[in-house]
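Structures follow.
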Structure I
Amino acid sequence: MRILLKFVIDCDPDAAWRALHSPRAVAELYGPLVDLEPMATEGLPSSFRPGDDVPVQLSALRAVPLGRQFIHMSERRVDERGGEVRIFRDSGIPLTGPLSSLDVWDHQMAVSPAPGDAGRTLWRDRLVIGGPTAPLLWPLLWTVWQWRGARIRALAPTWAHDPEPDEAADTADG
């Protein structure tokens, strides 16, 4: 079963790619509904890297345990007509909790330049789940993914390192 999202966000592809590698930015995507906490004593890495295996604890509203999840990161690049597509993949698996009944968890997020819209990013998000309870969990995960999509669109402008120059300040200085 699949959940798909596709939309344009207000940041450049490099900023979106950096955010995908940031455990802090990823955790903010689910907030405040779901919290993502490290299980390892050393905490979350400062940046996700290909080959990373990161165990996390998920909870709803900081009170209801949702289970543990194993995040396994990989990435690849594909050339398309509109430019380079960078794909970030989490092929880990839920370990405990309601999602642990899934035996397939393949989450891929792709960023590329938005067609005809310089400085913006086309965001594509695909979650594939499988297992005996996938049909029962799909509506819940679809709802969470809609929330997540709204959070991505809201947070994307904050991902840029360099804010756009303020024209009023430029003319006052000049």
Structure II
Amino acid sequence: MYLYLETERLRIRPIKLTDAPFMLKLVNSEGWIKFIGKRNISNLKAAQKYIQKILNHENFYYNVFELKGTQQAIGIVTFLKRETEKFPDIGFALLPEFEKKGYTFEASQKYLEEIIARNVYDNIIAVTIPENYKSIRLLKKLGLEYEGDYTNEGKTLSYYGLQGKEDE
């Protein structure tokens, strides 16, 4: 869901078309390409199309987090209800120059707390590749527990859930 939130250092808000320069930089960052995948977005027009596609999708929510003082967009918290998953999926990404300052945890924790407080979902999941150690550490810090691996389109993915292992 799209939310307007604040933390001590950040503002969290829905993505908008004017975020195209930020998204162009983010989706072409080394971490995004390595852990999320290449999106073939090489100019502002393509970045705007990418954002519009997100805005048009009724179950995909990209929330930008920005520094309070400068309003500079530095990362995103995503909340996706995919048709292939039983529960919605939380995700995050950060520009590399802002890593190791706790911003992603701060934004993700606030967003997750708000989602949980609304008591709409039985579980919230996250999916990542097993080699994405930084994301896995953050997921665990947020309270998500490892539930197992599965294969999708030939790639091994690790599945984490807020409620721990589901009873089948």
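Check the numbers for distance in nm of label points 7 Å out along Cα→Cβ at positions 72 and 136 across I, II and tell me which is largest. Largest one: structure II. Here FRET efficiency 1/(1 + (r/R0)^6) of positions 64 and 80 (r between Cβ atoms, R0 = 41 Å, to 0.05) was derived from just one of the structures I, II, and that gives 0.50; the source is I.
If we compute distance in nm of label points 7 Å out along Cα→Cβ at positions 8 and 56 for structures I, II, which one ends up with the highest value? Provide the component values of the computation, followed by the final result.
Working: I: 2.9; II: 4.2.
When distance in nm of label points 7 Å out along Cα→Cβ at positions 8 and 56 is calculated for I, II, structure II comes out on top.
In terms of mean count of other Cβ atoms within 10 Å over residues 16-23, the structure with the greatest value among I, II is I.
To which of I, II does the computed value 31, 19, 15 (semi-axes √(5λ) of the Cα gyration tensor in Å) belong? Of the structures listed, the value fits I.
Structures I, II were shown, and relative contact order in percent (Cα under 8 Å, 6 or more apart) at 27 was computed from I.
A short reminder: the numbers here are calculations on the coordinates, not readings from a lab. Keep in mind the model is a prediction, meaning the values are calculated, not measured. Cβ atoms are built from the backbone, for glycine too; each structure is taken alone.
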